[in-house]
1. 1, 2: which one has distance in nm of label points 7 Å out along Cα→Cβ at positions 26 and 58, as calculated, at 2.7?
2. If relative contact order in percent (Cα under 8 Å, 6 or more apart) is computed to be 41, which of 1, 2 is the source?
3. Looking at structures 1, 2, which one was distance in nm of label points 7 Å out along Cα→Cβ at positions 10 and 50 calculated from, given that it came out as 2.0?
4. One of 1, 2 was used to compute helix-only ellipticity at 222 nm (-39500 (n - 2.57) for each DSSP H run of 4 or more, over all residues; to 500), and the answer was 0. Which one was it?
5. Using FRET efficiency 1/(1 + (r/R0)^6) of positions 2 and 18 (r between Cβ atoms, R0 = 35 Å, to 0.05) for the comparison, can you identify which of 1, 2 gives the largest number?
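What follows draws every value from the coordinates through simple rules; no lab data is involved. What you are looking at is a predicted structure, and each value in this text was computed from that prediction instead of being measured. Cβ atoms are built from the backbone, for glycine too; each structure is taken alone.
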Structure 1
Amino acid sequence: MHASCCSVGDYLFFPPTDERQHERARRERIAKKICAECPVLSPCRQYAIAVNEPYGIWGGMSESERRAYR
C-alpha cells in the first residue's frame, strides 16, 4: 500500500517475453530508481528473498541478483 511501485504500472518491474537485452537493462534501471526511494524497500526485498521470488524487480533487486545473494 505504501510502496512506490503502486503508482506505477508493473510493466517496469516484470519483463515482457520478447524483451531485448538493452531494453531489459533500461527497464531495470528505471525500476531500481523507483525502488531506491521506496519507503518499503527493505521488507519488499526480504519478502522476495524469503519466498524465492523468481520473476521481476523486488526491493531493488533483479532475479539474477537475488539468486546471487542466496
Structure 2
Amino acid sequence: STVILKKGVPAQVNFDMRDSTACLSHVVFEQLGVNEDLTKQKITTVNIPTNKAGTYNFACGMDMFHGKV
C-alpha cells in the first residue's frame, strides 16, 4: 500500500489487525524507529511526521509485506 499525506498537516496511520498471522503481528517503520505490536489492540495508530517531504517505508515484522507513506 501507498498512503499519500500532505506536508505540514499532522497525520496518523491506523493499522486494523484482521489477520492473526505471526508475520503480520508487527508493523515496522525502520526510518522512524517504530516497531509496533499489532496484537495488543484492534487498531494501532502510528504518528507520521509531515514537517518535510519524504517517503517512509513500512513492513511487517518479517519484512515480507511492504508499503510506504
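1. Values: 1: 2.7; 2: 1.5.
Computing distance in nm of label points 7 Å out along Cα→Cβ at positions 26 and 58 on every structure in 1, 2 gives 2.7 only for 1.
2. Computing relative contact order in percent (Cα under 8 Å, 6 or more apart) on every structure in 1, 2 gives 41 only for 2.
3. Of the structures listed, the value fits 1.
4. 2
5. Across 1, 2, FRET efficiency 1/(1 + (r/R0)^6) of positions 2 and 18 (r between Cβ atoms, R0 = 35 Å, to 0.05) peaks for 2.
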